[in-house]
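Each structure below is given as structure tokens.
Here, each number is a calculation from the coordinates, and none is a lab measurement. The shown structure was predicted, so the numbers you read here are calculated from the model rather than taken from an experiment. Cβ atoms are built from the backbone, for glycine too; each structure is taken alone.
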Structure 1
Amino acid sequence: MSGMIPVAEALTRILASVPRLVEAETVALTEAHGRTLAEPVVARRTQPPFPASAMDGYAVRASDLATIPARLRLIGTSAAGHGFSGSIGAGETVRIFTGAPVPQGADAILIQEDADADGESVTAREAVSPQKFIRAAGLDFREGDVLMQPGETLDARRLALAASAGHATLSVRRRPRVAILATGDELVQPGEAAAWDQIVASNGLAVAAIAREAGAEPIDLGIAPDNLAALKHAIGRARQLGADLLITLGGASVGDHDLVQQALAEEGMDLGFWRVALRPGKPLMHGRLGSMLAIGLPGNPVSSIVCGQLFVVPAIRALLGDPQAGADRSEPATLGRDMPENDKRQDYMRARLDTAPDRLPIATAETRQDSSMLAVLGRSEALLIREPHAPAARAGEPCRIIRLDCRIL
């Protein structure tokens with residue numbers, strides 16, 4: 001067990017090793033979903049650009065409704081995109097619709113439910129206070145306001161905000177190139193016939209999906225057999241392709257056939273650490289080959305997926321300049337069953353969740369936690385975190401979880 005570092009220290013070292021942010025590029029707003037901002041987004045216009053009605057009704061002068069009922073003369077209509085260009089005088093009103101400009105002279109909106117229209121006259125049955133149901137110009141934002149900061153990810157709501165602020169293009173970070181290399185003589189690609197002593201490579205697909213969700217461009221380097229020449233060739237290809245991050249899957253331990261660390265070292269990798277005090281995923285490796293980061297994930301499928309969430313996602317977000325790259329993504333829950341005392345390693349146990357109104361989710365760890373069991377991971381909804389040396393705990397006591405269906409974007 002000697003030589004293992006804590007999970008928090010491993011993450012800190014990975015984030016500190018990011019040499020630079022990936023470059024910025026300009027993309028159309030229509031292509032910007034999921035991208036990460038490289039520059040602040042500043043409003044190019046005021047929204048709304050004019051006082052606007054918040055309701056369907058009549059634009060009035062509040063003072064004309066001091067005595068109810070009040071009879072007003074209808075002089076026009078103001079609709080969205082077809083504003084009334086005149087001015088309202090004493091005893092006059094304009095039919096108005098939601099979002100339409102409030103005519104000059106008016107200082108309130110009489111909602112249509114409180115009015116009776118009869119030809120060219122309108123009778124108000126309720127008084128209104130000044131500015132009632134009027135959205136002031138600039139209520140949302142004003143030209144020059146900083147609306148979003150670098151590092152924010154453009155989701156549906158932020159895209160809508162950028163469009164409303166007058167932007168057709170945005171400056172974003174290019175997608176980090178993440179090269180993914182599966183290793184091992186025992187692996188075949190999905191769909192290929194497997195010999196009796198081989199298995200289907202599943203890790204690469206999962207890690208590519210994790211990278212893509214985090215905002216990266218995955219590059220599939222395929223499967224390298226267990227020999228130094230093949231491994232070094234694949235590492236060289238990652239460099240030729242300009243990868244910002246190389247992820248290896250398997251082969252990072254110390255067995256006779258675990259040659260990844262040796263291949264990386266011979267290619268010039270500056271080793272950051274190897275072995276982390278967590279379960280699953282102890283044989284985790286990290287280093288740098290020049291400007292390219294390298295993370296060696298364990299070969300067991302569950303281990304690689306869990307470590308991908310814990311370490312690969314933050315590394316990608318750091319390359320994108322996300323100030324929350326290393327933020328704690330866990331949340332409180334309660335235990336669904338008794339848990340024994342933990343050992344030296346931090347556990348990320350696959351668990352199902354039960355929820356009910358007005359209470360925290362209940363996390364029940366699966367009884368089987370073997371790091372090769374994808375079926376268990378597939379039906380789990382969260383990772384239940386057990387700190388090193390955590391004492392035995394009873395059902396109903398507090399715990400922390402990371403939801404497996406959570407999204408960075």
Structure 2
Amino acid sequence: MRIVLGVGGGIAAYKVASLLRLFTEAGHDVTVIPTEAATRFVGVATWEALSGNPVTNSVFDDVHLVNHVRLGHEADLMVVAPATADLLARAATGQANDLLTNTLLMASGPVLFAPAMHTEMWQHPATQANVETLRSRGATVLEPASGRLTGSDSGPGRLPEPEAIFEAAMALARGLQESVPGHGATEAPLFPLTGRTVTISAGGTREPLDPVRFLGNRSSGKQGVALAAAARDAGATVRLVAAHMEVPAPAGVELVEVETALQLREAVLTAAADSDVVIMAAAVADFRPADVSGTKIKKRDDAADPVITLIRNPDILHELVAVRDAGGNSQLVVGFAAETGDAHGDVLGYAEEKLKRKGCDLLVVNHVGSDKVFGQDHNSVVILSRTGSEPQSASGSKQDVAAVVIDRISAELSKVFPRT
């Protein structure tokens with residue numbers, strides 16, 4: 001999605017750098033347009049480095065590109081943060097005295113303002129009238145947060161947190177599909193998972209041996225996080241059940257943190273109860289220690305080496321399918337398989353056996369190794385289907401792979417589990 005991020009001249013501009021990072025990490029193409037005053041708080045170099053795009057606030061730069069017209073026409077969404085009292089006033093009265101206000105007048109898509117100013121400025125009748133004017137014209141103006149302001153004062157007028165602005169922007173973007181000119185019913189929907197709830201497990205479980213040690217695996221959680229972001233951007237309500245991860249959860253998703261396989265089982269079964277899709281991308285330990293020591297296991301010269309007895313963990317993916325089938329639910333269950341070949345068979349052979357055994361609708365197969373998949377930024381997978389359709393390959397960054405998987409899930413939902 002192409003986003004124009006306008007930055008007003010308030011001290012809260014520094015927080016907008018984090019908002020920009022949320023947009024870009026979610027895969028959006030962002031053009032930043034700061035006001036002249038905004039560059040006194042955060043410089044152009046910062047916006048260019050974080051966005052990867054050139055930044056200007058002048059209508060006279062790159063005149064041959066006609067930026068004051070082009071940017072508004074091409075933007076799928078405009079977000080203005082912080083929206084100062086001055087900027088709200090200029091937008092409400094239709095002024096066009098810099099690149100940002102010109103672009104606001106040209107914007108053909110949704111516009112979101114995130115105000116930030118002192119309490120008295122926010123509550124002033126002039127500001128409130130400007131807000132009402134903008135809202136009456138279809139713009140979304142968030143309510144500012146309450147809290148510590150510049151100096152010692154507190155009250156309403158604080159910029160909402162970047163995560164809150166991001167979530168509001170993504171929610172607004174989900175409403176784009178019906179308003180996009182030329183987007184007919186036969187075309188692929190821009191937000192195919194709108195109205196769907198998707199539960200995704202990610203990361204690697206840790207099975208404790210004692211208060212210090214555990215049995216774990218190499219999963220970083222990167223692929224699960226990429227799937228959560230892709231599902232969110234496709235319009236879904238996303239629940240991420242996260243075991244140990246080396247990367248943060250994406251903004252705009254519900255996060256449930258767990259540690260062990262048993263905790264993950266309970267959380268996933270609970271979340272799956274009203275989900276349209278369940279994606280088991282977590283690396284769940286097959287076994288756990290039969291006994292967990294309440295104190296650290298000591299290494300003693302006068303004692304024998306400890307013997308650790310392992311017991312089998314529940315098969316969560318198989319249980320999800322069984323619960324789904326018993327309830328007659330229209331739910332798509334997707335498994336992940338991290339496989340290696342050996343003398344008795346190859347990766348796909350083992351994966352096909354696993355698909356039959358688990359009974360899930362789709363199985364995303366990774367060929368793993370010491371330098372493959374786990375912890376890496378790139379991935380290569382094969383998607384197998386219970387219906388026996390031709391295997392589908394995907395490779396590239398984990399974000400690229402996630403996009404293919406979510407597209408496939410969207411297609412399967414539309415064919416097998418249509419909306420009621």
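When helix-only ellipticity at 222 nm (-39500 (n - 2.57) for each DSSP H run of 4 or more, over all residues; to 500) is computed for each of 1, 2, which one produces -5000?
Attributed to the structure labelled 1.
If distance in nm of label points 7 Å out along Cα→Cβ at positions 69 and 309 comes out at 6.5 when worked out from the coordinates, which of 1, 2 was used?
1
Among the shown structures 1, 2, from which was the value 10 of relative contact order in percent (Cα under 8 Å, 6 or more apart) calculated?
It traces back to 2.
Check the numbers for mean count of other Cβ atoms within 10 Å over residues 317-324 across 1, 2 and tell me which is largest.
1
Where is FRET efficiency 1/(1 + (r/R0)^6) of positions 93 and 237 (r between Cβ atoms, R0 = 35 Å, to 0.05) largest, in which of 1, 2?
The maximum falls on structure 2.
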